[in-house]
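Listed below are the structures to be examined.
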Structure 1
Amino acid sequence: MLMVAGVVMVSACNVGPNYHRPAVQVPAAFPAPGEAPQADSQAASFADLPWWQAFHDPQLQGLIRTALKQNYDLQLAVERVTAARAQVGIARSDQFPHVSADPTFTGAKTDQGVQISNLFALAADAVFQLDFFGRYRRATEAARAQMVGTQDAQQTVALTLVSDVASDYFLLRDLDLQLEISQETVKTQQDSVNLTELRLSHGVGTRLDVLQSRQVLDTANAQIPDIERQIGQTEDAISILLGDYPHVVPRGQVLGVETADGWVWSENLPPQLPAGLPSALLERRPDIRQAEQNLVAANADIGVAKAMFFPQVSLVGSGGGAWGHSVFFGTDVPAHEGIYSYGASLSQPLFEGGYLRNNLRYAKSQDRQALISYQQTIQKAFGDVSDALIGYDKYHGVRERQEETVKDLQDTVGVSMMRYRGGTATYLDVLDSQRSLYSAELTLAQARNNEYQSLVQLYKALGGGWK
C-alpha cells in the first residue's frame, strides 16, 4: 500500500498557478537632488556598508550592538520567525500518514478478591490522505513563503532599530551641543553684564545698558532647563530601545567644537553618497522582499482553493489485538485475538452552498491585493530613497550657509563691542548682534543634526546593511 501511495504521489500534480516574479519597471537611476543625474549610480551603494562602518562613533556602535541583543521588539520578531517555522511543520504534516493508538486494560475480581480476568487490548488506526492535486503541497508552499516573509520582517525591525538608535543618538549629541552653546553664552553674557555695570559705576554707561545686557543672559538661562529636559527624555527613549530601564547614555563624538573663533563643525561627512543601482533596491529592502513573499503565499493559496474542488482520496488501515486470561467455571482460559483491516475512501464535494466558488474568488482577490501591495511597496521605497537623497544634499547646503552666517555674526559682535567700548555705538547694537549670534549658533547645531538625521534616513531607505 505504501509503495502504491508513493507512486501516486510522484505522479500527482499541483493545481493552481506556479509563482513567477511580476515584471516591475524601475528607473534607470535614482533622481538627483540637482539638475545632473545621480552620480556614481554604478558604484557600490552606501547601503552595502554594514552599520558599524556606516556609523563611525564607537559609543554609537556599542549602543546599537546592545539594542540588537536586548530590544524587545526585535525579540518578538525573532519569536515570530520561530512560530512561522512551526507553522510550516504543521502545514507539511498533512502530507504524511496520521497514526493513532488506543490501548486499554480491563480486569475483574470476585467478592473474595480473586482475579478472574486480566485483559490488555491495543488498537491502532492509520489515515493517509493522498495529495493528488497538491492541496497540501500548496499549503506548505504558502506557509514556507510566510515564514520567509517573517524573516524579512525581522530584518525590517532590525534595520528600523539601528536607524532609531542612531537617530536618537545624533539628536542627543545635538542637544548636548545646544546645552554647551547656551552655557557658554551665559558665561559670555555675564561678562557683558559685568562690563555694563562697571561702565555705569564709572559714569560712562547707563542703567538701560545694564538692563539690555541682561536680556540675552536671561534668554540663555531660560533655555537651559528646557534643553536639559529634552536631553533626559531622549536618554530615556534610547534606554527603551536598548531594552533597558532609563539611564544615562554614554557619549562619543561631538557634533561641534568650541574654539577661539567660535563653534567649528568638522567636515567628516561627504557631500554626496552613492545610492547604487535602483534594481538592487528590490533585493536590499527587506520590506520589499516581505511583500513579495506575501505574494508567493497568496499565489499558493489559489492552488489550495482550486484543489478543494477535486476528490480527496484517503487510505485507511487499522489493526490490534487483545492479550490476557480469564477464569470461566474454574477453568483458566487464555485470551489472544488479533484483527486487521484496510481500505480506501473517496470524498467528492457536490454541494457546498457556494463555499468552494467563493473561497477561490477570495483567494484570487487576496493574490491581486498582494500584487498591488508589492507594487506599492516598491514605489514607496523609491520615494523614500529620493526624499533621503534630496534631504541629505539640501541639509548639507543649509549647514554650510549657516556656518557662514555664524561667522559673520561673530565678527559683527566683535566690531559692535569695540564700538561700544569706544563710545561710538549704543549697547542696543551689541545686544542685537549678540541675540542674533546666539540664535544662529543654535540653528547651526540643529542644521548639523538635520544633516546627520538625513544620513540615517538615507541608510534606512536604501535598506542598509541587510543585503
Structure 2
Amino acid sequence: MVAMTATPALPALWPAPHADGTVHATVTVPGSKSVTNRALVLAALAAEPGWVRRPLRSRDSQLMADALRAMGVGIEETASSSSGDAAGGEAWRVIPAALHGPASVDVGNAGTVMRFLPPVATLASGDIRFDGDPRSYERPLGQVIDALRGLGARIDDGGRGALPMTVHGGGALEGGPIELDASNSSQFVSALLLSAPRFNQGVEVRHTGATLPSMPHIRMTVEMLRAAGAQVDTPEAGGEKNVWRVSPGALLGRDLVVEPDLSNAQPFLAAALITGGTVTIPDWPRRTTQPGDELRRIFTEMGGSCEVTDAGLVFTGSGKIHGIDVDLGEVGELTPGIAAVAALADSPSTLRGVAHLRLHETDRLAALTAEINGLGGDVTETADGLHIRPRPLHGGVFRTYDDHRMATAGAVIGLAVEGVQIENVATTAKTLPDFPRMWADMLAGAGA
C-alpha cells in the first residue's frame, strides 16, 4: 500500500490568486471520482481480480477503498505502472474476497460511500457499522435504507432514516422488485443497481418520484455494469419508463483506465473563459457518460469556444462572459462553478432544475447566494435554482461550508476580483487533491 503524499498545511483563509493577464496552460486533471468509486465497488463484487488504473486519489476515493478493505476486500496500490500497463500512472489491484464483519465504515461526507456501500454490506457475514462527518447525518439516506429492508436486509438506524446505522449482513440478499423515490439523488438508484448482480433475484428498481436529477450518473452506472458483464434493462433501451432491471450473475474482473474528472476541469476552463485565455485538458474523452462533458456546451454559450483534439480539450475564452438561462437538472454538480462565472457576466443568468442541491455537501443554493452576495453580488434563490444579476464585486471572505465545489467557485471569482479569501480551501482534497498548487501552476503563465 502506498501512503498518500503529505501536502503543506494551508492557511485558514487562502488568498485566492488574482489573474494579471490571460491564462495559457495545460492542466492534467486527476481521475473521475464517480468512475473510481463505482469501479471499486464493481471490482470488489467481481468473481476475479481486476485493475483500476489512474484512479482518483482523494478523500472520497480513499474512504471507499478503506471501507471495502474493512469488509475483507484486498486493494493493493502501486505508485507507478506495472508491467504491461499501457495506461501508465498509478494502479490499484482489487482482489475480491468473502465479505465479512464486524467492521466499521467511515463515510466522511461522501455520498457515493454512504449510499453505495450499505447494499454491499448486506452481502457480508456480520455487522457493518456506518458513521461519518456530522453533515452526513443530515443527508438523505432513508430511501436506500427502506429499499434494502424491502429486499430482505436487516438494518438498525434507530428510526432516523439516516446515519449512523448498522447493517446486519447475512452473507446474501434476496433482492427482487422495489419502489423508491430518488428525487433527492440519483445515487439512490445507482446504489441498488451496483450490487444487484450479487442479489439472489437481482433487482427491479422503480422510481416513483416526479423528477430524477443527474441522469448521466445513472447511465454511467449502467454502462459500467454492462462492461463488467451484468445484464441491465433500462428505459433508454426500450424498457419501462423509470424502471431498471439487473439480472443476477457473476461480474467480471476488469482492467479499467479511469477517465479524467471532467467536472473537476470546470474551474480551469472557467479561468480561460474569464481571462480570455486558453486551457487544454489532456485525455478528454470523445464519448463519455460524465456530466462534466456538458461544460463544452455551457461555457461555449457563455462566451468561449472549444475543440476536442488529439491533445485533449482545447478551450478558449473570447474575453467576454455572457449570462445564461440553463436547466442544470442533469448536471447539478456544475452549478457552483457556473454561478461563479455568471456573477462576472455581462447579463443576468437563471440556473434551473437544481432544487436537490439543497441536500448536497451543504445547501449549495443558500451557500452560493450568501457568499456571492457577501462580495457585493445580487443572487436570489428560486424554487429550483438561482437568479444571478451581475454587479461589481469586491474582496472579502468566501466561506466554503466544507464543500469542495464552493471552494473552487470562490477561486474562480478570485481570478477577476482582488482580495478574495477562501475559507478552508483544503476541503478541495475531497475530489481534487493539491488544488492550490494546480491553480498556481496554471496561473504561472498568465499574461505570457
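Each of 1, 2 could give helix-only ellipticity at 222 nm (-39500 (n - 2.57) for each DSSP H run of 4 or more, over all residues; to 500), but the derived value -21500 comes from 1.
Comparing percent of Cα pairs over 43 Å apart across structures 1, 2, the highest figure comes from 1. With relative contact order in percent (Cα under 8 Å, 6 or more apart) derived from the coordinates and found to be 18, which of 1, 2 does the value describe? Source structure: 2. Quick one: FRET efficiency 1/(1 + (r/R0)^6) of positions 17 and 209 (r between Cβ atoms, R0 = 35 Å, to 0.05) came out at 0.00 when computed from one of 1, 2, so which one is it? Going label by label, the one that fits is 1. When distance in nm of label points 7 Å out along Cα→Cβ at positions 97 and 377 is calculated for each of structures 1, 2, structure 2 comes out greatest.
So mean count of other Cβ atoms within 10 Å over residues 121-128, computed for just one structure, reads 22.0; which one of 1, 2 is that? Computed on structure 2.
Bear in mind these aren't lab numbers, they're just calculated from the coordinates by the rules spelled out. Computed from a predicted structure; not experimentally measured. Cβ atoms are built from the backbone, for glycine too; each structure is taken alone.
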